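Next up, some structures in structure tokens.
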Structure I
Amino acid sequence: MTKNKILFPLAILICLALFAVPIKVFSEESIEVVFNDPFGKNHDPAIQDLILNAFENAENHIYIAIYNFTDTACRDALIDAVKRGVEVRLVIYSENADNRVIGDLTKNGIKIVKSQSKGLMHAKFIVVDYETTISGSANLTPGSFFYDNNFMILIHDSKVNKIFQDEFNEMFIEKKFGPTGQPTIPPTAVSLKDGTKITVKFSPEDGVEKILLSLIRASQKSIDVLAYSFTSDNLGNALIDRYDDGVNVEVLFEKETSNQYGSEAAYLVRNGIPTYMDGLEDGLMHEKVMIFDESVVAAGSYNFTRAAETVNDEQILIIDNRKIADQFEEEFEKILEKAN
């Protein structure tokens with residue numbers, strides 16, 4: 001698949017209220033994305049290494065919001081951090097809180113809050129000290145690290161860090177989950193020194209679906225989608241409308257969830273959209289990504305579902321950076337090569 005590179009429409013930037021904010025940069029790379037490779041013969045440690053490195057370099061605090069946590073290497077790194085005086089706090093989905101790893105963390109003095117909501121605490125982000133944030137699709141589990149397609153995005157920026165820390169505190173301190181959460185306090189858009197523009201949004205309080213609809217409708221040339229779960233009629237219809245208008249739309253589903261009740265997969269096929277099922281044999285295509293005009297990426301824990309929009313705790317980044325978009329396009333193509 002080859003597409004022409006184009007500049008991202010100004011209208012999308014306006015609708016997201018992106019604006020330049022001068023900030024201090026804490027590393028040569030203010031933002032980078034890491035993907036794992038479950039197709040390889042050996043376990044790819046890229047995402048696990050990224051997270052372990054962040055834990056090992058923490059000096060003040062590590063705050064984690066995660067759906068599931070069973071990885072013993074991450075457990076050990078957090079226990080080591082506590083021993084050297086780092087404050088470690090964890091928010092986890094309540095139904096995944098009763099396992100040996102979580103028990104070990106508790107025994108070693110790590111403070112843990114279980115979610116209190118009818119929906120899922122499905123967020124996947126880590127706040128380290130006052131500069132570093134990691135956000136993406138991976139849980140802290142061997143399955144996420146080694147067997148499933150996942151990504152994590154590392155950002156060195158104090159403003160982005162503060163936005164995520166405020167969301168963490170809302171859950172950990174105020175015990176506000178799901179629809180009880182408060183909308184993100186502006187600025188939710190940050191400009192990095194390298195020109196990257198990032199909009200940080202949380203669900204259900206920030207109306208993520210409306211933002212995605214705006215991005216879909218503003219796209220001029222192409223929309224590529226990696227969908228672990230996709231049941232939103234609004235998003236499905238918007239993709240069909242743009243496809244009918246001549247935009248190149250392709251959607252790649254996780255095959256195990258493509259047949260779930262309400263899935264958009266069959267509907268998109270009936271309406272002519274090129275639709276594929278992932279080819280992983282022992283893992284899941286667990287990514288939740290939309291790439292617009294090969295210039296802007298929407299990526300996070302947010303599945304394209306009604307539950308993600310209305311009841312689950314989720315996070316998503318809207319990233320305007322051609323280099324990052326190219327990396328996600330390469331990931332899309334890599335998964336597409338193995339797809340059916």
Structure II
Amino acid sequence: MSATYKLKINRNHATDVFAFVDGRYRPLTGFLRRPDFNSVLNDMRLADGSVWPIPIVLDIGSDERSDIENADRVELVDANGETVAFIKNPEVYEYCKEEFAKKVFKTLDINHPGVKEVFGMKDYLVGGEIELTENIGGLDLENYLTPAETRQLFKERGWEKVVAFQTRNAPHCSHEYIQKLALDEVDGLFIQPVLGPKKTGDFTDDAILGAYKIAISNYYPSERTHLGVLPLKMRYAGPREAVFHALIRKNFGCTHFIVGRDHAGVGNYYGPYDAQNIFYNFTEKEIGIKIMKFENAFYCHGCAGHNTADKCDHGDESRLLISGTRLREMIRNNEEIPGEFMRPEVADYLINHSNPFVE
């Protein structure tokens with residue numbers, strides 16, 4: 001008789017389960033087993049050689065270990081006690097948190113949000129292929145389409161070349177400038193903000209989505225732009241996370257992916273262009289998506305318009321640069337945000353938003 005162990009999982013793990021199911025994490029079919037986990041840490045590849053930079057894992061405690069080791073499958077249940085899915089033939093294994101943190105985040109500094117999370121994980125991991133229940137639910141999010149649905153949308157619109165833009169921020173004019181530069185080379189622009197847990201001080205999901213709706217309706221070509229969402233936890237893994245985000249957008253049917261300055265970074269843990277340089281470790285065929293690299297963009301008074309650092313000959317005194325910290329301060333204090341930096345409709349929306357930041 002087969003044995004089943006019931007394991008409660010959190011929201012982030014449930015999001016991972018649905019990502020296995022609908023193809024966001026292809027080629028993964030479940031939480032990593034030991035050979036894949038070790039290979040991802042050391043080589044940014046699965047054991048079969050496929051590119052994969054971030055370990056997608058499910059941690060368990062010592063009190064759960066023996067029961068799961070003796071089970072044929074693990075029943076995953078959410079906070080409401082509802083069955084989400086099953087793990088077939090589970091494998092339980094130990095891992096080193098220091099190695100995990102150092103290799104993925106390039107630091108052991110507990111002030112890094114990703115490192116802090118790793119050191120807060122339980123002591124064992126359980127891996128195995130996900131098996132669905134007949135009545136599995138899914139994601140009920142505004143603007144979310146599965147990879148299959150997004151591919152169909154692109155096909156219906158006749159978009160053969162589609163560039164994806166990843167963001168966890170409200171839109172400002174420098175991002176708009178880069179997006180439109182990329183759009184000049186493709187048929188469609190797929191703006192896909194990350195919705196999910198973020199660090200304190202980041203924009204909330206609601207603020208990001210509302211701001212982008214305003215920006216797109218007023219300033220983007222509607223027939224060539226689509227606003228989606230990506231349910232995903234930010235890991236702040238910098239270069240590795242850039243590769244992770246690119247692979248996910250390939251699964252959504254995108255042919256191009258924008259990587260700008262300090263993609264998925266936090267603090268000063270990564271160099272400004274480390275997230276671009278990491279792609280030299282892989283061929284475009286291996287990644288399956290073309291990486292579009294852009295230097296830092298800004299408004300230049302000398303150029304009388306927006307530009308990027310590699311094309312502008314003017315000094316910093318001509319450039320309008322507003323840090324994320326300063327922008328948040330301006331919004332909180334109801335200060336006027338320069339129109340060269342942020343569209344006035346977007347700025348008004350954020351200033352009047354009841355709570356635009358993660359507390």
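A short reminder: the numbers here are calculations on the coordinates, not readings from a lab. None of these values were measured; they are calculated from a predicted model. Cβ atoms are built from the backbone, for glycine too; each structure is taken alone.
Which structure, out of I, II, was distance in nm of label points 7 Å out along Cα→Cβ at positions 29 and 237 calculated from, if the result is 4.2? Intermediate values should be presented prior to the final figure.
Details: I: 4.2; II: 2.2.
The structure behind it is I.
Computed over structures I, II, FRET efficiency 1/(1 + (r/R0)^6) of positions 173 and 229 (r between Cβ atoms, R0 = 25 Å, to 0.05) reaches its largest value in II. Rank structures I, II by distance in nm of label points 7 Å out along Cα→Cβ at positions 77 and 317 and report only the one at the top, that is, the highest. Looking at the calculated values, the largest one is II.
Comparing relative contact order in percent (Cα under 8 Å, 6 or more apart) across structures I, II, the highest figure is found for I.
One of I, II was used to calculate Kirkwood radius over Cα pairs in Å, giving 21.6; which?
Working: I: 20.0; II: 21.6.
Value 21.6 for Kirkwood radius over Cα pairs in Å corresponds to II out of I, II.
Given structures I, II, which gives the highest value for distance in nm of label points 7 Å out along Cα→Cβ at positions 149 and 213?
Result for distance in nm of label points 7 Å out along Cα→Cβ at positions 149 and 213 over I, II: largest is I.
Looking just at percent of Cα pairs over 13 Å apart, for residues 117-188 alone, which of the labels I, II belongs to the structure with the highest value? Please report the intermediate quantities before stating the final value.
On the way: I: 69; II: 80.
Of structures I, II, the maximum of percent of Cα pairs over 13 Å apart, for residues 117-188 alone occurs in II.
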